[in-house]
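Below: a set of structures, written as structure tokens.
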Structure I
Amino acid sequence: MASNTRPSVRKCSLLAAAAIAAAIARPSAAQEPTPDTRTALIAQRQAEKAPTLHPYEPSRVEATVDRLEDMFVNGTVHWHPFFENAYAGGGFTLGAGYMAHLSAYNTLDLRGSITISGYKRIEAAFTAPRIFERRGVLSVVGGWREATAVGFYGFGTAGTSSHDRVNYGFKQPYASGMVDVYPTRQLLLIGGGLELSQWDQESGSGTAPSIETRYTPSTLVGLGAKPTYLHSQARVGLDWRTSPGYSRRGGFYSITFHDFHDRDHRYGFDQIDYDAIQHLPLLRETWVLALHGRVESSMDKNGEDIPFFMLPALGGGSTLRGFASWRFRDRHSLLMQAEWRVMTNRFMDMALFYDTGKVASRSSNLDFDGLKSDYGIGFRLHGPMVTPVRIELAKSNEGFAIVFSSKAPF
């Protein structure tokens, strides 16, 4: 009997273990959610989170930048600040404008500005950014400006001193129209325009002596002149930047031909500008190496003279930033600039920059000898396509200079 009982006990034990394992496994299988159960669980979790959800609220700084973008980029705000000086070197500028939409994209901007030194500007600007099936941009501008203390230091890069400064002023009414066309909607650029203006050169104000105390019409061409110019220009180039106002990649290469026709046939001349800009993005555009080179050459026309105030010049916020505005003048100029730009956040960049260049009476003298240079640091408040605020500190062998501008350096 004993031998028959032991196998039965073992068999019962195995059956009991199997029953326990099945009982444990059955609840686990029952807990596996069905598709309907998953939907119910997701809905339940969403309902639990709903009271704590709310739209993203930007910080004060982000809200301010968004409003600046509306003012300068999107055109959704009619009244806007206007910081463009009447002429370079006028100092800190205050101004305002009113922009109205004449259609879905075309705008009319009425604006004006004034500086502590008495520089004034008032103008109306019409812009049609999508002509020729979105391949062209038309801008028409008319206005009046006055500059009271423009610096003149003599001619050339060498042999002039900052202590040689004299000031002159001028008043100028102007009207212009400009068209830029991209025949292939990218890369190739063809542009041209006309401007009618009158330059009424006069005595200067400010701390420096007025220009007529050191020069006469026989020693300085254009002193006291009042030429009326019909200025025509045409340019061709390659442009694959995001925007002229703010870019982190792409380039721009162009040649521009100018014809300044004087109604009295006394001060007419021609000029050719060569421009090259290249933005090289690094680390996914967090860093950008930006390079700029420019050559300007002016030439006599029909034996006429070029007034001193119309000659190419270097110095100031967009050229040699460590020198005073219009510091160096002559018939030809060479400018080279390099910037290392660092994106600190989506609306602000920091830049370390270096500028160098010279002016010369002959184009053959535009070499690398006797270059003037400066370096510095800058901060730019920007939108996706514009740079409405630029503040820089530059150092040259003539001291420090602070730049405050409402546009990109290049």
Structure II
Amino acid sequence: MTVHSTHTAVQSTTNSAAETTLRLLNYIESQNYKGYDPYDALNSRLIKLISCKSKWLRIIFTQFLRRCPINLRPVLGVKKEHNPKAIGLFLWGYSKLFAIQKNEDQLESIEKLLDLLEQLRSKGYSGNCWGYNFDWQSRTYFRPKGVPTIVNTAFIGHALLDCYEKTAKQRALDMALSIHEFILKDLHRSKEGESFCFSYTPVDRAIVHNANLLGASILIRLNRYLRDSEIEDSALASLSYSMRYQREDGSWYYAETPHQKWIDSFHTGFNLQALRYCLAEGVGEEYRPQYEKGVRYYAETFFLADGTPKYYHDKIYPFDIHCPTQAVVFFSGLQPEYKELTERILQWMLVNLWSDKGYFYFRKYANYINRIPYMRWSQAWAFHALTEYLSQSRGEHKHVRNGFRTN
């Protein structure tokens, strides 16, 4: 491909991304940021009544609704709601758009989202933190609605910090700063020598690498403002734990328990994104070779030649919206080396998972597509990915600054 044709292809992708972002934004706002979630089955009073205290019935109902391509939620009494992580991702996207456009009207939307995050905070903890708007049953733990997770809190924390850095809203920084209190005081620690792993929530002791690394990454970023040795020491200890478990090829298992030893695309991306945040703050430089090995593994393992995103390292299906969105978020920040890969992944996503109705599908299987427009899992992540791509592309394409509405 010639230099001219490469530039034309990139420009075409950027045009498509800008147009899709506008249409997606229209859909999101038309829904007032509310929607269904793949895991919200236990918000049904009927399902709660039937499953009662049975762990396995909770799991069966949740997995059935997650996999069912027909949206039965309205019939079962599950309502569209605000999901805290979705609101954080929307805040992140709006902040990036404001940095591109400098459109003062968008600050009103940012204020509304900050209001929602204030309302959706989990109450009764040492610092600001966020959970899910539904009960959640895993094989080992039951996590009630509102119990904060380190993953949600870390993502929202990163969004708040970026909001502050891009909009100068002191309120966003103030909301972020107390997050370290939640992580350091309310979460359990599984120790291994001088290192440890943060628990997923305050009500479990689950050891999950992406959760632990995300926790370390938000502590490191917060410490730019707090300058507290305890914060840095804790972050380095948790970082050390999961870096020790990186495999020789650059990958990580999701977790180390026998039933959680899988390797998937987007959690690999989360691990590397977390590590990149630490390196950007000048922390963990000794892990840079491992980071670079992980980036190569991510790029070379999870994407076919045309950008098709594999879910697992050893099989393709299902095509889940989380896989291309996290990849676009991550690789958009690694230009120019991964520019062509980013373009291919984004083009695949726009062709295969975008609906003419103005939203993204959840999953594509070999024989059917799950078209339910989940708000957190699909729309929020797609909005985050598209705005990250446009943010990284704005220096090259003037229309990225001017291609959105102003109201």
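None of the figures in this text is laboratory data; all of them are computed from the coordinates on show. All values reported here derive from a predicted model rather than from experimental measurement. Cβ atoms are built from the backbone, for glycine too; each structure is taken alone.
Out of I, II, choose the structure whose coordinates give FRET efficiency 1/(1 + (r/R0)^6) of positions 82 and 154 (r between Cβ atoms, R0 = 30 Å, to 0.05) equal to 0.35 when calculated.
I
If we compute relative contact order in percent (Cα under 8 Å, 6 or more apart) for structures I, II, which one ends up with the highest value?
Once relative contact order in percent (Cα under 8 Å, 6 or more apart) is worked out for each structure, II has the highest.
Work out which structure the value -17500 belongs to, where helix-only ellipticity at 222 nm (-39500 (n - 2.57) for each DSSP H run of 4 or more, over all residues; to 500) was derived from one of I, II.
Here the read-out was taken from II.
Thinking only about mean count of other Cβ atoms within 10 Å over residues 130-137, which of I, II has the largest value?
II
For volume of the Cα convex hull per residue in Å³, find whichever of I, II sits highest and give me its label.
I
If mean count of other Cβ atoms within 10 Å over residues 234-241 computes to 16.2, which of I, II did it come from?
Label of the source structure: I.
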